[in-house]
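Listed next: structures, encoded as structure tokens.
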Structure 1
Amino acid sequence: MAGLDESLRRIGKEAGIDRCVECGRCTAVCPMAEMYVNFSIAMSPRGIIKKALTGESLAADRNLWYCTECNAGTDACPQQVSCRDLVRGLRRLALDAGKQEEMSVCPCCGERFLALPVEDFVLGRLREEPPNVKNWLKLCPACRREGYLRRNA
């Protein structure tokens, strides 16, 4: 448990959460509010930062997986708190703790690359697209790039 606490502190420090002034700009610009009908403060950047600051266990928190990692919250933050780095670090901890089911797995290389709630949203928006478009989105960015290069060679 001490190792986990130390890892959480390190991730929080690297993301700069101790500089948060609770202005709410990160949540105001967060696209999740428009993406998810169940959007709440618990899944917002501010909510995740607050949980990390208070030492709440985030490894099992489903809200951690809704973030798109767009960096809008970081760009809007007057203190340069990196919501994206915090979420990435917390997701790594969750994956290390066995929360593998929350991530898509690339069928080509086996890399875990996209949180399932984000994938569900994107594929839902693209439901009218032909299967080949959706199949490209099932690949991780590196395999997608390789596929594009092979296809366009």
Structure 2
Amino acid sequence: MVLVSDRTLDDDLERLEEVFVVIDGLPAPFPVEELVLLTDTSAHLHLEFVDSQNEASELIDCEVFTTIAPGKQEPEPAGLEQWTGYTAHDTRYGKIGVIANIEDYKGNVVMQVIDGDRETLISLYPEMIARIDRHAKNLFITAPDGYL
């Protein structure tokens, strides 16, 4: 299958060992068998457990998150900085605030969320992301108990 990105893809992606594909609002890990860059915004991607065209067609238009394999390079924020300006919501507690900044502190992705005069720093990892509404600029997370 072909992965198409709205960001420039990097040669480091060819070293990926797994990607997270968002299925029904939840990121699911898939081991990468092969990834070959085709252009600066597309790549041929072959995933383990996706063995037929029918299985691959079920992943059309799914969002894909990436991290660099441990020990090879520090994990990257996987394009999370594009969510600056989005409104962050928790699936249980509602609106958290507007994402003012996202930083990668040696593999720990932290988003700074502002709501009025209140600032919240949230460590973000792919498993927390419930869904993303790009049209309305909303990021929905499910934070662990006691996290917020």
Structure 3
Amino acid sequence: MMVSAPLRQYFPDGVFSSGCPSRVVLDHVTSKWGTLVILALAEGEALRWSELRRRAEGVSEKMLAQTLRQLEADGLVHRDARPVVPPHVEYSLTDRGAGLAERMVPLMAWVADHAPAIVSDASAAAEAATAAAATAAAPAAATPVRR
């Protein structure tokens, strides 16, 4: 089994091992909220909590807190807490996080460009499968017996 050329140095046997550290990092950065937080910070400006919540619409406070803690622990996000009242905390990407964001932005552009067609195609396929299942499950019409 072969993997694409840039990955061969990391996966020479073509196996994405379950124990590989890349799996852990992928879980963090490709989670729904991890991706959106990284992309929200990709422009380079530091953002406050409320602005991150606004940009990652739908994220709960709990999930945003967990995501930011994890990305900070991974060295992708920097948390700058200023000792003022009321508390002033800003989040930004580290150099490592900015490098990741450079690669994620083109992926997100591709997703945004193709999402309408993909969602439409998936919806049409689901409707067709539902219709086929309903047809297969419908009892056969009674055929009159001729005498």
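Here are the numbers for the structure shown:
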read-out: Label whose coordinates, when helix-only ellipticity at 222 nm (-39500 (n - 2.57) for each DSSP H run of 4 or more, over all residues; to 500) is calculated, return -18500 (choices 1, 2, 3); value: 3
read-out: Value 42, 17, 10, calculated as semi-axes √(5λ) of the Cα gyration tensor in Å, for residues 64-135 alone, assigned to which of 1, 2, 3; value: 3
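Where a number appears in this text, it was derived from the coordinates with a stated rule and is not lab data. Treat the numbers as computed from the prediction; the structure is a model and nothing was measured.
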